[in-house]
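Structures for review follow.
All of the numbers you see were taken from the coordinates with simple rules; none came from a lab. Quick caveat, the model's predicted, so the values are computed rather than measured. Cβ atoms are built from the backbone, for glycine too; each structure is taken alone.
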Structure 1
Amino acid sequence: MKKIAILVPRFHPNIAGGAEKLALDYALILKESHQVQIFTTCAKDYVSWKNELREGEEDWDDIKIHRFPVKKERNINVMNQVLESCLRKGNKVSIEEEENFLIEQGPYSPSLVSRVIEVQNQFDLIILVGYLYYPIVKVLPNLKKPTLIIPTFHEEPAFTLPLYKRTFLPDYSYCFNAPEEADVYKKQIGVLPKNYFYIGTYVSLPKEEVLQQNPISVEEEGINLLTLGRIEPAKGFPELYAHYDSWKHFFPKEKIRLVSIGNNHLPNDLIPISVHLQGFVTQTEKENLLQKSHLILNPSALESFSIAIMEAWSFAKPVLVNGKSDVMRGHCQRSQGGLYYSDEISFRRSLEYLIQNPDIRERLGKNGRKYVELNFTKETIKNKLELVVSKLLD
């Protein structure tokens, strides 16, 4: 039995973020045949990095979790100002300025960094989840043990800083969530890594008989649109809501309902009255809403995988996604499970087309489910992950 350490900025079973779900999924898979320990912070909220969880060691489901305090809460406005200053200077930005940005980005936990570096020789493999944050950037150059980076790269401004090109060298082993994520790496670093894999993570597949329960009557209920996940500017929700509200003015007689589930981080003036916010819901409630929906929307341009569209497809629901996300556009093209838009006009046209063609919606949803069945079940992800780990440990 090998010993594996996983470093992730925040970790808790009830955290809904994509990288955090991936870290949790991988930990639960690997603990079946290895000894797994998690190194993380006391933060639950990624916006502030406020210490909310107890510092120290915790045993959870045969996994030992080591939590370390965050010394400085994040101020998003200050961080953005520092980032903008660094970006304006381009390649002339100083190491000191980049260091300042990294601290503002957080989670600033020097004790977490020093502890992972100190105990690395106790482990056979170290897995780092994420790329943007202080602990990952500070730990990586100091590791001497076999390392697997699961970066969840996005094509975002911060990744263009020289800091990240110096840190994420092509000599390391990487695990990408999609081919498009590898393209992001190559665009920023200049070459592909010498050693890289594609895995992603899994979603649970409802049984076919579950999908046939409670059929939806469009005549009675109209069309139900649904979004999943955090409602915030970085996820494209202001644009989606503006597009949708504008479109609704052109089709006031249509029985259309847009429901968003997930924690809201938008001011009230950016949320039209035509949008119904459900807030955080239980897994059962989410599954019920998925079952009753006709179309799932994902407006984010910054995705390295998109669990939301995989959950939609697991219920055989079609998706309409932001085509500026290369990853989601790639998923839609490979699966033939959804459409994508690039601006307000293409959003309107795609939405109208899907609303007016139920047979197309059904076909796209079935295609998406087949795609998940082939690529993103727990058994498939488990086999891929165990193969990667065995290669790195040989």
Structure 2
Amino acid sequence: MKNIKTDVCIVGTGPSGALLGLLLAKQGHEVLLLEKFTNLERDYRGEILQPSTLQLLDQIDLLEYILEQPHKKIAQGGIHHKGKRIMEFKMDDISREYPYAIQMAQSTFIQALLKEAEKFPNFKMHFNSNVKTLLKDEDGQVIGVQGTIEKEPAEVFAKVTVGSDGRQSTIRREASFKEVNEHHRSNLIWFTIDWPSHLPHELMYMFTGKNNLFMIPKYPDKMQIGYTFTKEQQARVKENNYKEIKDLVIEQIPELKERVENSKQFVKLQVISLTLDHWASDGLVLVGDAAHVMTPIGVIGINVALADSIVAAEVITEALKEGDYSVNKLSEIEEKRKPEADELQRLQIKVESLIFTTNPVVSQLRPYLVQFMSKTPLVNILMKKFFFPVNQRKAG
């Protein structure tokens, strides 16, 4: 059996785990990052870095480097109804300093962070690592993880263990963190087609009078289409090879007919929001979706996770210097990050209740309400609150 000792063991190589590993390695700490998959090349959804994400990266001197990676800028988005654009939002109304979002393959983004981290000899990473359980001392403090690394049994002993392993977190389950608030009333079906040349690369949402549609750019030239439906409609949407979904997209944008009809890979995503009673225990802390599952609404999950990692790097660095790995110390991450995460989750749920309403009256009035709101300052206020949390905003 492999026996490895390190300062910090991070489980999960999403954006939050990769960034946290880099920031801790920069501080001179020994870091081991474990990833269960054999590589980063898999299908991701919502590969958008919002203006607030760009600001976070700028604050830690990574923005210029990240913008050197292959990407495209997104300057605006719109909401459509009956073939008309009823509302437009522009990124420069959210932030003049960061007047665009960028679409970048998530594998490219993560790999860029790992490439920087690998410059430090105190940073190590293993793919094909399956964490099965937590290691604890006689007092119940987490002191590492047990599982396999490249199919070989392994124990990793760490002063601090971090769960950044996403919405289905093994670390969260093994630590028995209590889930106190789960919200799940709806789902999405996603599929991907080539982006038609006549459409601008922007975020789009369509009120159809039936189930509604999201359209999100996927680098470099793909369109991810999301079809919204309630839990009660779940059995119906799979009928006839997702014919209902295909027909609705073609009805809204007839030019997509050939692309849509040839689509065969449809992926279901539960729209779940989840909060925990706490994020930390002695020797252990959760970040990102492991700590607070965000819904796909607004494509803000990456930003929230990265903000967690920046705070976590600061607190864990202090903990290592002080030799204090207690729940009280590691809970400082939760104290600093949970208020914003909770606020954004509440906002996502409110938006979701409007998008996924089954009330026929509200459903009919919804596009006209949005159109009216677009002519008031309320839209920009909501957009800034959603895409640029108050503790990240600058005067610009």
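A few points about this structure:
- Highest-scoring entry among 1, 2, by FRET efficiency 1/(1 + (r/R0)^6) of positions 261 and 317 (r between Cβ atoms, R0 = 30 Å, to 0.05), is 1.
- When mean count of other Cβ atoms within 10 Å over residues 157-164 is computed for each of 1, 2, the largest belongs to: 2
- Here relative contact order in percent (Cα under 8 Å, 6 or more apart) was derived from just one of the structures 1, 2, and that gives 12; the source is 1.
- Which of 1, 2 leads on mean count of other Cβ atoms within 10 Å over residues 53-60, largest value: 2
- Origin of the derived value 3.6 (distance in nm of label points 7 Å out along Cα→Cβ at positions 109 and 133; candidates 1, 2): 2
- Winner on mean count of other Cβ atoms within 10 Å over residues 165-172 once structures 1, 2 are ranked, highest first: 2
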